[in-house]
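Participant: Quick heads-up: structures coming right below.
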Structure 1
Amino acid sequence: MRCPVCPHHCELRAEGPPGRCRARANRGGQSVPLNYGLATSLALDPIEKKPLYRFHPGSQILSVGSFGCNMDCFFCQNDSIACAGPGDIDTEHWPPQRLCDLAASLRPRGNIGVAFTYNEPLIGFEYILDTARLLRSRGLYTVAVTNGCFCPEAMGDLFNLVDAFNIDLKGFTRAWYRRLGGDLNTVQAFITRAAQSAHVELTALIVPGENDSEQEMAELSQWVAGLRADIPLHISRFFPRRNARDKLPTPRATIDRLCEVARKNLKYAYAGNM
């Protein structure tokens, strides 16, 4: 069978290995997440770290990550978990009820809910859905930090249950997305759908010499403004990671310049990783 979840549509053999995301496999004729409820990272973070600057600023959020990712960014800062599969890294079992109970217990410390983050959380979107229903019943929020490279029609009730998204918009050319193992059209469709029902903020990581032109930022910000001009855009500095350690960090002046370009179209453009 072919996995319906993302545009790669991996062909999964019955009871065979996972697809390219390392975390979904064919079990019983269905594409299922092998990382359901398996956490590699757990921390109480400021909401601004997601980054979400205009969703309950000043609050804290319980952040959880697992393993796997359906893209292959050569500069990934979380490759130790994003590039891992079953058995490659230590995990702890956090079923939805246990995670929800922990989130509720952290309310006195300013916690407002759970953020699914660190690796690519939507490859296990079923876990998000099951947890989000419990969180909502207790007055807590659900946040997803994602690359957005997923087929909206395969996400079930995700857009009705997630309260806020931070979605990577890694550039604005199809060639750049192909190089990173993604698909720009799919990401645009995902952002468009998310913005209809949830709070959305976007992040563009700027890699020197790759996606740092003023023209590309102008086109990107114009497209976002066509959805809503008040969607915040975080324009973030690159630092050498994974297979990009030969590059230099993005100059601060480049980030400042691209923020100025974006602000011609958008109400909020923030410099990140400064």
Structure 2
Amino acid sequence: MRRRSTFLFTVMAFGFAFFYVPILSMIFFSFNASRLATVWGGFSTKWYAALFRNQQVLDALVLSLKIALLSATCATILGTMAGIALARFRRFRGRVLFSGLVTAPLIMPEVITGISTLMFFILLADWVGWPGSRGFTTITLAHITFSMVFVTTVVHARMLQADAAIEEAAMDLGSRPWQVLKDITLPVISPAILSGWLLAFTISLDDVVITSFVTGPGNTTLPLLIWSKVKLGVTPDINALATLIVLTVGAGVLIAGILLQRAERRRERDMQLAYRANQ
């Protein structure tokens, strides 16, 4: 038993080291005074100062945040509706086709998704004259398309765990469907909706493959900018930028975890109070 525990601990330690040692080394070398990213030249924060003076990086960051916020919000709305429909309406005409269309981007390679989206925009421009050029709008639509599936999956799984009898009881007591949706269904699945939004936001923020197909001149997102710089060699300012992204994402995940935990505790407490009131 002790040998098994030692083996599992060793495997787990190597697994965590494989994922996190490169990240920690990147953070360490972001404070490097040398221009060479892997040669230590002393402690310095000059690359962070240089990063905030780089207008190209700031413009790419603002564009990426705008796209991620808009696409994540739209994907969450559409994905939530799709997840509720798949969970609560088990039988309707075209359900299999609808489910396949919703989940197709999840199993399709990003290269295929990017090419097909690009061809769609080209054909649409030839037929109706829109979009006139590829940029913010085409990137946002593409991100909504492939990130919606993740929201749908999360919401659908949460809806399957929720007790449908509560919704049925509310409708038996005279509540209309939209009231049940607003007062019962959405509060119950709110942790899943928040998780789906965060997932869609993160996926949109760091996408490179699909964005490279549907973007145009003057619309360089932050991942594309980093990719273009990395091809010429990793520099300390890239390490500084990646460090800030890691810290921001880590803080967001921590805050989201705290909010989800509080929401789950509040839901369990309300259910216990409702159960005791019915006794």
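Only the coordinates and a few stated rules stand behind these numbers; no lab work does. Just so you know, these numbers come straight off a predicted model, no measurement behind them. Cβ atoms are built from the backbone, for glycine too; each structure is taken alone.
Participant: A value of 23.3, 72 was derived for Rg and Dmax of the Cα atoms in Å; which structure in 1, 2 was it taken from?
Facilitator: 2
Participant: Something else now. Between structures 1, 2, where is relative contact order in percent (Cα under 8 Å, 6 or more apart) highest? Could you put the intermediate results ahead of the total?
Facilitator: Values: 1: 15; 2: 30.
Top value of relative contact order in percent (Cα under 8 Å, 6 or more apart), among 1, 2, belongs to structure 2.
Participant: Next question. One of 1, 2 was used to compute helix-only ellipticity at 222 nm (-39500 (n - 2.57) for each DSSP H run of 4 or more, over all residues; to 500), and the answer was -7500. Which one was it?
Facilitator: This value belongs to structure 1.
Participant: Looking at structures 1, 2, which one was distance in nm of label points 7 Å out along Cα→Cβ at positions 103 and 151 calculated from, given that it came out as 2.7?
Facilitator: This value belongs to structure 1.
Participant: To continue, here is another question. Please compute mean count of other Cβ atoms within 10 Å over residues 159-166 for structures 1, 2 and give me the label with the greatest value.
Facilitator: That would be structure 1.
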